[in-house]
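What follows is a set of structures to go through.
Please treat every number below as a calculation from the coordinates, not as lab data. This is a predicted model, so every value here is computed, not measured. Cβ atoms are built from the backbone, for glycine too; each structure is taken alone.
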Structure I
Amino acid sequence: MTRDEAWALVCEWIHNDNLRKHVLAVEAAMRAYAGKFGGDADEWGAVGLLHDLDYERHPSQDAGHPFVGVEELRRRGVPAYWTRAILSHADYSGVPRTSPMEHSLYAVDELVGLITATALVRPGRSLAEVDVPAVRRKMKDKAFARGVNREDVVRGADEVGVPLEEHIGTVIAALQRIAPHLGL
């Protein structure tokens with residue numbers, strides 16, 4: 001599946017603008033980690049785009065996320081290691097993370113939300129105003145971006161084998177490169 005095909009599928013399944021921005025952010029972060037781990041940036045990016053394909057229609061484990069989306073992707077013939085990575089990003093799926101792609105998807109998913117939320121409260125509502133210390137401060141504020149699981153952010157950095165500050169910096173830089181597409 002090409003990037004254009006993946007984006008068309010996202011647009012078919014996801015109509016919420018914020019969810020589309022989320023998957024674009026995860027795509028950018030996955031491309032950055034592909035570079036770090038010697039992966040194919042197009043493939044890693046596509047997995048990032050597709051990881052929440054079913055989330056708008058099936059927003060919880062009980063509703064079928066990410067299982068429904070994975071079944072659609074299998075039907076469309078995407079590689080098994082893509083669907084495995086997507087399944088592994090949900091701890092409850094029972095699919096353990098074993099590959100760098102799987103660890104990276106898990107590592108960036110929650111973090112892009114925290115970074116986006118941090119940008120939205122900056123005076124200029126811009127990713128250009130976000131740095132690692134700002135994200136670390138917001139991470140400590142439990143009332144800020146309550147939906148972001150801080151333990152997952154820390155565990156994600158551990159899983160990709162980089163210090164938390166470096167991980168945050170990598171993802172900030174990736175999002176800054178696509179800031180206009182995120183409206184930030």
Structure II
Amino acid sequence: MKHNLYLPVNKEDLKSLNLKDIVFLNGLIITARDQAHKRIIELNEKNNLPEEFRKLEGLAIYHCGPIIKKCVNQYKLISGGPTTSQRMDLLQNEVIDILGVKIIIGKGGMENLDTRDFKVAYMNLTGGCGAIINKKVEEIESVQWKDLGICEAVWFLKIKNFGPLIVTQLNGKSIYKNTTT
């Protein structure tokens with residue numbers, strides 16, 4: 001089944017999904033890879049997480065190291081394909097608890113991701129599609145932690161019809177293995 005979801009989403013929105021459904025997202029997402037995940041946890045422990053990160057409940061994290069071009073008064077996403085999510089596996093559940101995000105986007109799934117009771121959904125974006133993703137990003141709203149490098153920085157992206165994403169982990173089930181997660 002095909003779904004158009006508008007962020008932020010909640011548990012009830014996730015209950016309308018099934019494994020292998022196709023999803024297109026609209027709203028605000030952030031990019032975050034392993035260095036950003038580590039910094040989120042570290043700054044949260046010190047009660048020093050930027051306020052912008054306190055407003056992500058119900059939104060999505062996209063595992064992506066984008067190629068970004070600086071223009072006159074703004075940034076432009078050139079390419080932004082998914083990163084293998086397994087790199088963030090040991091950190092992801094803690095980051096979800098801190099930020100309250102409801103969707104993780106990447107490729108390859110996550111072995112330890114806790115999706116039980118519709119806490120979060122994992123959605124796969126096909127690798128190799130980075131060059132077409134720029135058509136789905138309407139605007140780069142802001143960026144945090146450029147000191148980590150362009151690919152590791154956290155980019156706040158306003159998106160429209162972002163996808164197609166495939167629901168691959170949800171409510172304790174995964175298409176990646178026969179057991180529950």
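General remarks:
- Comparison of I, II by distance in nm of label points 7 Å out along Cα→Cβ at positions 14 and 54 - largest value held by: II
- When relative contact order in percent (Cα under 8 Å, 6 or more apart) is computed across structures I, II, the figure 22 traces back to I.
- Origin of the derived value -4500 (helix-only ellipticity at 222 nm (-39500 (n - 2.57) for each DSSP H run of 4 or more, over all residues; to 500); candidates I, II): II
- Structure (I, II) behind the derived value 2.5 of distance in nm of label points 7 Å out along Cα→Cβ at positions 6 and 118: I
- Structure from which 11.4 was derived, mean count of other Cβ atoms within 10 Å over residues 46-53, options I, II: II
- Computed 7.0 for mean projected area of the Cα convex hull in nm², for residues 22-125 alone - originating structure among I, II: I
- Which entry (I, II) yields the derived value 15.6 for mean count of other Cβ atoms within 10 Å over residues 94-101: I
- When Rg and Dmax of the Cα atoms in Å, for residues 86-141 alone is computed for each of I, II, the one that comes out at 12.9, 35 is II.
- With FRET efficiency 1/(1 + (r/R0)^6) of positions 78 and 158 (r between Cβ atoms, R0 = 25 Å, to 0.05) derived as 0.90, matching label from I, II: II
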